[in-house]
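Each reported figure results from applying straightforward, stated rules to the coordinates on display, with no laboratory input. The shown structure was predicted, so the numbers you read here are calculated from the model rather than taken from an experiment. Cβ atoms are built from the backbone, for glycine too; each structure is taken alone.
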Structure I
Amino acid sequence: MMNRGYFGNFGGAFLPEILVATFDELEEAYTLVKRDPGFWQDYEQLMASYSCRPTPVTFAENLTRHFGGGRIFIKREDLNHTGAHKANNVMGQGLLVKRMGKTRVIAETGAGQHGVATATMAARFGFDCTIYMGEVDVERQRPNVFWMEQLGATVVPVTDGTRILKDAINAAFRDWVTNMDSTHYVLGTACGPHPFPEMVSWFQSIVGKEARQQLSAQEGRLPSRVYACVGGGSNAMGVFSGFFDDDVELVGVEAAGRGLDTGQHAARLCSRDASVGVAQGYKTYFLQDADGQMRETHSIAAGLDYVGVSPILADLKDKGRVRFEGATDGEVIAAVSLTMKKEGVIPALESAHAFVQAFKEAPTLSQDEILLVNQSGRGDKDIFTIADAFDDPKWKQFITQKARQYHA
């Protein structure tokens, strides 16, 4: 790694002068805790007592039988407190905020899971909390907005730009510039200026460490392939980190949306629509036009429609260490349905992208090989989107009746 948070040709910290001192303070605090074994012990203890870690690895016996090839295992990050891997990074940053003496936290969120996790952390530690969320995502993730507000957070709908995740990030940075002394920005994914990509990946590495130990103990061997969905990249970095030094293939699955040939997707690393640029404080692949203007993205999963991607994953892509694929909206809905019916497990729409690719490849592997899928979150938050996609008549009737009651 190069100086100042570079990973190969990607990363860095492209900051306005007013934020340089704040990032220097954050980098110094992060460097100190990373060198302190006691901090990681405190972190693991907090996650064990507050967030059900270690999360289990589940053998998907019925899905394995269904596909008739490699054995499918699921890392159950959906069983984390707040329902996703987001708690790992957020609680770690909460401990860091306490050490730094800050009293307020802000965050961006797309799917809402990071927002709920941040609001939960703020309630746990007694911080004031503001969450920025694109107006489009506010509407499609209303249940998570409700919980954020009930947890005591102020949720600010962002009406700028395309009104999704990238716009929420911009709004959070604007807030931070005016409240640096009291406020820490709890960035939710492995993107942004240094030290965020490295720091978020470090907290999320608990996922990969656990998974490696669990499979070694349960099966006496490591997986042949590990699958994770890729939006910004935090859950992928978390599970992949446990296997970087092993002969294990790592597969990141992006949102192919309505198809990679339609332009209506959020695939940065498995399509030809992205190019290298600098935005939001770092250098990576962005979905941008020839003038460097960010394109609109699309995904059925609110947490995957980010215009950029982790600089660490961009570097791993260029080095050939991680393979990237895409899953369409239709494939994702089919994978959710199959997983529910075969295993009684409800993956988030984001996580289901990883299932799509694992399902495609499982039949090609021998029965003594292991596939590990990182289920980064649970699908409760997606009930409106999933029910709409299933075109369920009873759900429509329920919604219609509720609407009549509110307007009566």
Structure II
Amino acid sequence: MKKLNIAISSYRSAPFGGGQGIFVYELSKALRMLGHNVNVISGPPYPNLEPTINLIKSPGLDLFSTFVFKERLKIFLNKKNKSVNDWYEFISVLLGGFPEIKTFGNRLSHLLKNCSYDILIDNQSLSFGLLEIQNKMPVIEIVHHPITKDYDYDIQFSKGIIQKISKWRWFSFLKMQKKVAPLLKVIFTPSANSKNDIVKDFNVSKKKIFVIPNGIDHKKFSPKKKIKRNPGQLITTASADVPIKGLDFTLKAVHSLKKDFPKIRLVVIGAPRPGGHTERLIQKLNLEANIVYKTNLTKEEIAIEYAYSNIAIVSSLYEGFGFPVGEAMACSIPLIATNVASIPEITSNFAELISEEDVDSIEQAIRKIFLNPSKYQIRADAGRMHIIENFDWQKIAKKYESLIYQTMEEF
């Protein structure tokens, strides 16, 4: 097979927060190991990549690096030779929008005008610029899940009309995505559940959508036999302070368990928004001494946190794929997870699946595992083998490679 020049684009690729930076790192690495030349084109924050992979920076204003108006204004004023995209970004952010996706697509289209890649794999932007690009070269769009789901939950948990208007303005980019998605020729998504939601919410033909699960780095996410688990320690991931992650329900369960398990402690991989909803809830529940946040951790450091913990909890209301689910299983830690969206596609029978938005179910599941750890450890060990057999990145990359060649041939 011909070795390819592949471009992977991502409007933002934070290496430690959220799944986008992880996905870009893993996919680029896996395709490079198959012998292809891979360049990653990203807006800020930029991903960590393997040394053999070239990063092409497509800098916007990065106005979400701060939420202070004076600092945003300074960023804008200091930008030399301001483009139409720069003006659009600043004004849109000023009015409460999230313009990065649209402006990244515009910059990407301009950047690729004189480039000779065999194919572009775009990570979730669904921007107008992609429609111009796919007239010149094969394009595969990755849609982890339609962001309509995030919008629905944000509106559901909003308090008052002002919050609802704010969320409506923030998610205004969805109008663009709903127009672009049906016009794209090829879409990859990591779960059958996401495929069905893309068809429904974005009005895309099923024939255009291919399901390829994400892989899990089961070498770095692995059991640490020499590390002794801390009594009462739980672990969860909440990379963003948003309702869809369902952290509220885990916090309330911890509050209910404090009396019977005084050493209970929840390690949260992520960071709360200063003064935000989660911080206020922790104070209201008097859990400051029981909650520990850890941010900017490497894979190895996260795996160590799993090793110190007795139970991993994923209380998300929705997941397009859910890296924390697979990573916890790869570390052989007993897992409690909501039985929603793609999660049961990943876990199979190797996790304690519970209903979403159900504090009592989380509490009872934690009690069961605390009181009979050896029983659930046997299932957790089998869960690791399930991840190795079904979610190995090299196997996943070969599926990508096969459909990449097919996409090129049809183009």
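Determine which structure produced the value 18.5 for mean count of other Cβ atoms within 10 Å over residues 43-50, calculated from the coordinates; the candidates are I, II. Spell out each step's value before the answer.
Working: I: 14.8; II: 18.5.
Answer for the origin of the read-out: II.
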Structure from which 22.2 was derived, Kirkwood radius over Cα pairs in Å, options I, II: II
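With distance in nm of label points 7 Å out along Cα→Cβ at positions 99 and 347 computed per structure, which member of I, II shows the largest figure?
On the way: I: 3.5; II: 4.2.
Going through I, II one by one, distance in nm of label points 7 Å out along Cα→Cβ at positions 99 and 347 peaks for structure II.
Supply the structure label, taken from I, II, corresponding to relative contact order in percent (Cα under 8 Å, 6 or more apart) with the calculated value 20. Numbers along the way, then the final one.
Numbers: I: 20; II: 14.
Working through the options, I get structure I.
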